[in-house]
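J.: In the part that follows, the structures are each spelled out as structure tokens.
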Structure I
Amino acid sequence: MNLNKDKENLELLPSVGAVINNKTGDVFDIMADNTIDFNDPSNVLEMWDDQFNCEEWFNALHTLDRSVVDRVINNLK
């Protein structure tokens with residue numbers, strides 16, 4: 001992953017403490033020291049398909065964050 005190039009595609013999701021890559025759908029946690037954990041991504045489409053295990057994450061999204069996630073999901077489908 002080219003971090004410098006990909007950082008411009010990241011959008012903040014503060015309600016769930018994460019950022020999402022709006023081109024790939026990869027979701028990265030924000031650590032306690034405000035760094036991004038690029039070592040353990042999840043993919044929003046895989047999360048969407050696994051609502052049983054990810055329902056809490058989607059329910060925790062603030063309305064503004066939800067619109068970002070919905071846009072990314074729709075663009076990737």
Structure II
Amino acid sequence: MAEPKRTTVYLDKNIHKALKLKALEVDKSVSELIESYIKHHLAEDFEDMNTIKNRKKERSLSYDSFISTLKKDDLI
């Protein structure tokens with residue numbers, strides 16, 4: 001792991017309190033929790049980007065076409 005970089009984060013006082021309580025509960029520092037949450041969010045972004053990339057290959061369907069299909073199939 002690369003050497004940690006120090007930064008300042010301003011949080012709502014209640015969010016900060018929640019983080020401190022969670023850190024005590026799981027025996028981690030607030031910094032460790034924040035880093036963990038950020039890594040998790042970045043991993044979700046990566047998954048979303050891959051999903052979007054894969055879906056670009058799908059045939060698009062316009063709203064008008066879809067509504068017409070629903071009407072044709074007596075679903076609306």
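J.: When you work out distance in nm of label points 7 Å out along Cα→Cβ at positions 24 and 56 for each of the structures I, II, which one comes out largest? Numbers along the way, then the final one.
T.: Values: I: 2.6; II: 4.9.
Evaluating distance in nm of label points 7 Å out along Cα→Cβ at positions 24 and 56 on every structure, the highest lands on II.
J.: Supply the structure label, taken from I, II, corresponding to FRET efficiency 1/(1 + (r/R0)^6) of positions 40 and 64 (r between Cβ atoms, R0 = 30 Å, to 0.05) with the calculated value 0.15.
T.: This figure was derived from II.
J.: Among the shown structures I, II, from which was the value 1.97 of Cα Rg over 2.2 N^0.38 Å calculated?
T.: II
J.: Looking at FRET efficiency 1/(1 + (r/R0)^6) of positions 8 and 48 (r between Cβ atoms, R0 = 25 Å, to 0.05), point out which structure of I, II has the largest value.
T.: Values: I: 0.55; II: 0.30.
That would be structure I.
J.: If helix-only ellipticity at 222 nm (-39500 (n - 2.57) for each DSSP H run of 4 or more, over all residues; to 500) is computed to be -22000, which of I, II is the source?
T.: Considering all the candidates, the number was obtained from II.
Each value in this text was obtained by applying a stated rule to the coordinates, not by laboratory testing. Predicted model only: the values in this text are computed from it and were never measured. Cβ atoms are built from the backbone, for glycine too; each structure is taken alone.
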